[in-house]
1. For percent of Cα pairs over 22 Å apart, the calculated result is 58, so let me know which of I, II that is.
2. For structures I, II, calculate FRET efficiency 1/(1 + (r/R0)^6) of positions 21 and 53 (r between Cβ atoms, R0 = 30 Å, to 0.05) and state which one comes out highest.
3. Tell me which of I, II gives 2.9 when you compute distance in nm of label points 7 Å out along Cα→Cβ at positions 13 and 29.
4. Given that mean count of other Cβ atoms within 10 Å over residues 5-12, derived from a single structure, equals 6.5, which label among I, II identifies that structure?
Structure I
Amino acid sequence: MNNLQLNVSLSFQQVIEVVKQLSSDEKIKLNEYIWNENIDIPEEQQKLVKDRIIKSKANPSRLLAWNQASKTLKP
């Protein structure tokens, strides 16, 4: 396995260009690494989600099916 150490500042677009150069297998490994990283979710966002879950369980008719909701999204 090749080792690489980078200590450079890159813009987001430059990072994308680097990722494009990876093999499919390397991209999968990178994706798994990113999604397995522990990310702290702020308390206020956790509360917002919990409140929405409670509201949806109390009144399920307020929810739309995905095919209906997706029609309201703007590109």
Structure II
Amino acid sequence: MASATDVVSTLMVQEFGVDPAAVRPEIPLYELRMDSLALEEFRIIIEGRLEIDLEDVSLTSRNTVGELVALVHSRTLG
């Protein structure tokens, strides 16, 4: 199974046209043009791809890529 980092970065590039070089842990999501609508769409895509539930997650565009990856990783473990 792919790592959370791989899944998040691949989906950002494929689904939202984000430059692969820009997907770094310290980058806030808003710098990748991930606004609240895009984040909601992204949440649904991740849930479907990884068969996890992120419904109760509070994620904003101020969160970083690394925070998003950590959250996805924590849900895939348990």
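Any read-out appearing in this document is the output of simple, stated calculations on the displayed coordinates, not a laboratory observation. The structure displayed is predicted, hence computed values, not measured ones. Cβ atoms are built from the backbone, for glycine too; each structure is taken alone.
1. The value was obtained from structure I.
2. That would be structure II.
3. I
4. Clearly, the read-out refers to I.
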